[in-house]
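A.B. asks: Scrolling down, you'll hit the structures one after another.
Each reported figure results from applying straightforward, stated rules to the coordinates on display, with no laboratory input. As the structure is a prediction and not an experimental result, all values here were calculated from the model. Cβ atoms are built from the backbone, for glycine too; each structure is taken alone.
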Structure I
Amino acid sequence: MYRFVEELKDGEHAKLLLVIRKKYGLREYRNRFGKFFVIEAGDKTGSVMIKYWGRDYEQTEKLYHELNEGDVIEVAGTFQSDNPPYISVDAEYDEINKAENYDKTRFIPSAENVDEIMKEIWEYIESVENAHLSKLLDLFFGDEKFVEDFKICPGSSMGPYSYIGGLADHTLNVIKLCEALAKIYGMDQDLMVTIAALHDIGKIRSYEIDTTIKLRDEAKLLGHTVISYNMVDEKIKEIIDFPQDLKNKILHAIVSHHSPIVDNMPQRIRTREAYILFYANLLDLSLKEFEMEGDEEWQYSKRMKRELFLG
């Protein structure tokens, strides 16, 4: 009955079940009486803009204020494959209604191979020979509750890795990159694998999964880097005689791994390990942008603020 976003074809009139991801403003027409509004909505296959063209002034206002981010809506309209693509909903012929009964799995995508991803992560963790680092990793990945949360955690609330299992997927790629770069530059591979495995673990306390992926208050106030820092610091304190210089390198790399591109990071990069983590993290997130789906060779990346060539 309902189509998925990825199935839509240009000019097709379709009915979809979508979750509202962002509301934009309510505006008046320039040349005639009435109002229109734009919202962003989607399902597990992608997002699309919805342009609602109101006919009745009060009815359009009422509908706009009834719709909230996170609401599931039934949308009937015509798909236009512009840049960005959108569904045109003409109030005279089409409709938007709130939906009451739905399957949440329709809206949040999930990695199909998360068990295989976790198996690879475990192989890297088990390869760490340094006793202190091995113990630190075991305090996290030897904890069943942590592993359960880690496996289902998204890597972001939108954009790259915004799906169940996204954190594990991203973490594995960063581990691989960090280990490879450590070999090239003759650095401590055990340390780089440890830093890569732990750099984003604060995300398991950052997201709430429902029909959308939402940031919790703790993440909004502190950011996942600080949460990750605190979680690792707490576990290090449980390990007897953990070397202070090793602790400093780990915590510094974690807390600075989005610097220098994010101005409000608590610390600038000051070590080789932190530089490698930063670039491994940035490289993986950036290349993930090129996996956007669609028929167009050029697509706009909100994160990178430019059009990317996908051909």
Structure II
Amino acid sequence: MTAPPAGSGPTVPGEPREAWSGLLRVDKPTGMTSHDVVDRVRRRLRVKSAGHLGTLDPGASGLLVLVLGAATRCAQVWQTGRKTYEATVRFGVVTSTQDLQGEVLEQREVTLDERQVREASAEFTGELEQVPPMVSALKVGGRRLHQLARRGEVVEREPRPVTVHSWEWLDFALPEASFRVVVSGGTYVRTLAHDLGARLGPGGALKSLRRLRSEPFGLEGAVGLRDLDSATPGEVLARAGVPLAEALRVLPLVLLDAAGAAELGFGRRPTVEPGAAPLRAGPRSVVFCDPGGEPLALGELEPDPARPGATLACPHVVFPWAVRQGRP
């Protein structure tokens, strides 16, 4: 029997791991939805569970991080990191989607110069309130905005706090200009382009967008769809995969001994040594591992009310291979 990939085998009795779990870095081409990429990877790698971290529009390209196997249960862990994009805005045009793929609503003469653009963009750095575009995957009243937009509906959207950490201009060939931005998760770059164009007067729409980084991951080592089709699943995962144990290193790690791992698998809350891990930091703030470093669950640490000074491991997401059946 072939040995499982490193970091993928069960270490305590329970449900065996059916497939590789972790993250896959894909260089998404333009012309495909993020969902299309997920479906293609699912079929090619023969995995049952797959999703993605942060949608890239069909007209955008670059880094799309996929979650495979048990990593789909941990997606929130990696969704808040900073994102880095390179983009091009065209001034003098306003569209229904805030990019050039949408219906043109207005066209105006552009008399801007480089100095005006640079000065105006400085107002769009730091902490901002951003109104999400109608053509987006966000839900309002249980319905996705892009589905409402296709029916011609426009609904009120509440502004959301976002952060633009940096905005660097790369090239000016007005009415177009290229830039690089580093933003918080959930920031719409096409809305930045639209709002900048509105502030300057003639309007603006995004011409192109490429994601370079989704912290802590970058395009380096990402697999393109051509490589995905020509390489074996093992080769794809070896090149562009991040095993679950490695991907979860962004969280504090708490090691359990064999007895503690067994207790956790039976649904109990074992006593642990917290080390530097924080207490009461949220249901996915700590990763609990067996003595060999294999992740067993995500959860949080809480003080033991029955024993002053003791700390309890409180699992919230237990991976299938850690679950124990029957009576302890």
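A.B. asks: For which of I, II does distance in nm of label points 7 Å out along Cα→Cβ at positions 60 and 108, calculated from the coordinates, equal 3.5? Before the final figure, lay out each step's value.
C.D. replies: Numbers: I: 3.5; II: 2.5.
Computing distance in nm of label points 7 Å out along Cα→Cβ at positions 60 and 108 on every structure in I, II gives 3.5 only for I.
A.B. asks: Here helix-only ellipticity at 222 nm (-39500 (n - 2.57) for each DSSP H run of 4 or more, over all residues; to 500) was calculated and came to -5500; which of the structures I, II was it taken from? Spell out each step's value before the answer.
C.D. replies: Values: I: -12000; II: -5500.
Traced to structure II.
A.B. asks: One of I, II was used to calculate Cα Rg over 2.2 N^0.38 Å, for residues 52-179 alone, giving 1.60; which?
C.D. replies: Working: I: 1.60; II: 1.22.
Going through each structure in turn, the value belongs to I.
A.B. asks: If relative contact order in percent (Cα under 8 Å, 6 or more apart) is calculated from each of I, II, which structure is the one that comes out at 22? Display every interim value, and only then the final one.
C.D. replies: Values: I: 12; II: 22.
That value comes from structure II.
A.B. asks: A follow-up question, please. When Rg/Rh (Cα atoms, Kirkwood Rh), for residues 196-235 alone is compared over structures I, II, which one is greatest? Provide the component values of the computation, followed by the final result.
C.D. replies: Values: I: 1.01; II: 1.29.
Evaluating Rg/Rh (Cα atoms, Kirkwood Rh), for residues 196-235 alone on every structure, the highest lands on II.
A.B. asks: Have a look at I, II and say which one yields 3.7 for distance in nm of label points 7 Å out along Cα→Cβ at positions 84 and 276, as calculated. Mind showing how you got there, number by number?
C.D. replies: On the way: I: 3.7; II: 2.4.
Structure I accounts for this read-out.
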